[in-house]
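Only the coordinates and a few stated rules stand behind these numbers; no lab work does. Since we're looking at a predicted model, the values are computed, not measured. Cβ atoms are built from the backbone, for glycine too; each structure is taken alone.
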Structure 1
Amino acid sequence: MTENDSTAKAALAFQAGIDELAAAIPGSYRERGAHGTLLAVTHAMVPALNPILSAAAKPDAAEIAALAEVADRESGQAPWSIRLRGEPDAEIVRTATRYGLTTTSRQPFMVVSIEGSGPARPELASEVRVRRLSGNESDVFAAVLSAGFGAPPEMISAIYTPDVLDNPIVSAYVAENDRGDAVSAGVAFLNDQYLGLANISTVPEFQRQGHGRALTEAILRDGHAAGARTAYLHASEPSLPFFESIGFSTKEYWTMLSAF
């Protein structure tokens, strides 16, 4: 498989993961266009989680326009977005502008192979305790992400419900400090030998102490043991050096068009 093929398959796995997440959240709306574009409205107050999402190298502008009409109707008060690989063409920009999606953000799409023995530096696992959460600990997960991202915990718990965390393709983790308090958290989605990482965050006062690294590497090791051969994620520009130090590299950029 070429590098381009692997990146394209990771993009499809990301789209499938968003579809699965929406399917697990009660009240979500999902629709697929004939050419594969996904509309997934979870009603979360986060534009990225109510996307029209194309994993195609060349998004279908007409399909996106048709789904935008549905998204505008089905989203209610929730903000929605258009997410795609690369840069939107003029027709997609016109569609976005028509619905007030005038903010453009670009995110590195990073990939790492976890074939073989998985990520290095296993000694970190003995320095920081990392554990997987079950659905009945969804409040712990929400509390850590809330502190890490500065978002209301109820916004997070509305997405990562007990049923979502107990979904077979979903794995939520926390890393704990030496007192046993959860101080770092993250989640992964596994499908078709691809592991998608998301929402990796550490409580501010415990950042740069190895908790996020230990958590990320534990997620990769467990994903490899469960059958994943490639991991991917969307990073922010400030987080690039962190993920590069673990072995991820940027393969392409994605664009999100949203109202804010």
Structure 2
Amino acid sequence: MNENSARVRKALPSESSSIESIHRNAFPKHFICDWLFVSPLVSRYISKVIEDADMNQKYPEFFTATLTGNLAGYVNAKFYGECLSINYLAVAPEFQRQGIAKQMLAYLLAECQKHHIEKISLDVDINNQIALSLYKKMGYEVKCCKFLYEVPIDYFCTHKCSFEVKNWLEAEAWQYSYGFSYIMLSINNSDILKIGRLGKAYWRIPDYSCLEDDRLTYALKLIDPNRNKIFVRSDQIILALPKQPIKFLKMEKKL
């Protein structure tokens, strides 16, 4: 591998469109739908995150690597307690196999040591052998397997219920501004669930146990009858669901 020295730093708001472009070129569709990149307005959101210190929660989420004056890659990462979670790392096609990803990981490692963070975690597609090899060489170990399901909402039965969206005006403002949002949904005056709306077609459910109560799908159909697919993550294979899952490996590096 011919490694060139890249400059890794906090991302600039003006780089948001380039970050989006690198992401869409690097990842297949299911990675895009799993997060906010399904939104056609994601660049606006990335720019907002970068420039708004409050949304960063004292630590920037986006970093970029530049080489010969060009944006070569980006990484999205965030502190959660004593752990740094790497959500996405991508390198532009023309800069791959030049050590860019390795240099971005090294930058994050130095940031963790600066902030006295105990470990770094990430998820990687089980079929991405190049990424798996890199992470293992840099000391990351596989901890478990995770599963992502894409399920048609019509697969589930529906029972009538009473429901209320607790943050409707705020959620609508986010949906208009960024193309995605979260609704806080109360069913039968009981539990409040945080449900994601991605793009025009997808709901994102926090965990599979929510789907076992089909009153949820009744509520979601009435809120938006045109939204017809659900994404759900699970720590185990769900035999009741009709499609094969996308498999991820959770990896960790202790510092």
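Quick notes on this one:
- For 13.1 (mean projected area of the Cα convex hull in nm², calculated) the corresponding structure among 1, 2: 1
- Of the structures 1, 2, the one that -10500 was derived from, the read-out being helix-only ellipticity at 222 nm (-39500 (n - 2.57) for each DSSP H run of 4 or more, over all residues; to 500): 1
- Comparison of 1, 2 - label where mean count of other Cβ atoms within 10 Å over residues 97-104 is highest: 2
- Computing FRET efficiency 1/(1 + (r/R0)^6) of positions 25 and 185 (r between Cβ atoms, R0 = 35 Å, to 0.05) across structures 1, 2 gives 0.50 for structure 2.
- Given 21 for relative contact order in percent (Cα under 8 Å, 6 or more apart), calculated: source structure among 1, 2: 2
- Source structure of the calculated read-out (Cα extents along the principal axes in Å, for residues 89-144 alone, 52, 33, 17) within 1, 2: 1.
- The maximum of FRET efficiency 1/(1 + (r/R0)^6) of positions 129 and 177 (r between Cβ atoms, R0 = 30 Å, to 0.05) over structures 1, 2, that is, the highest value, falls on 1.
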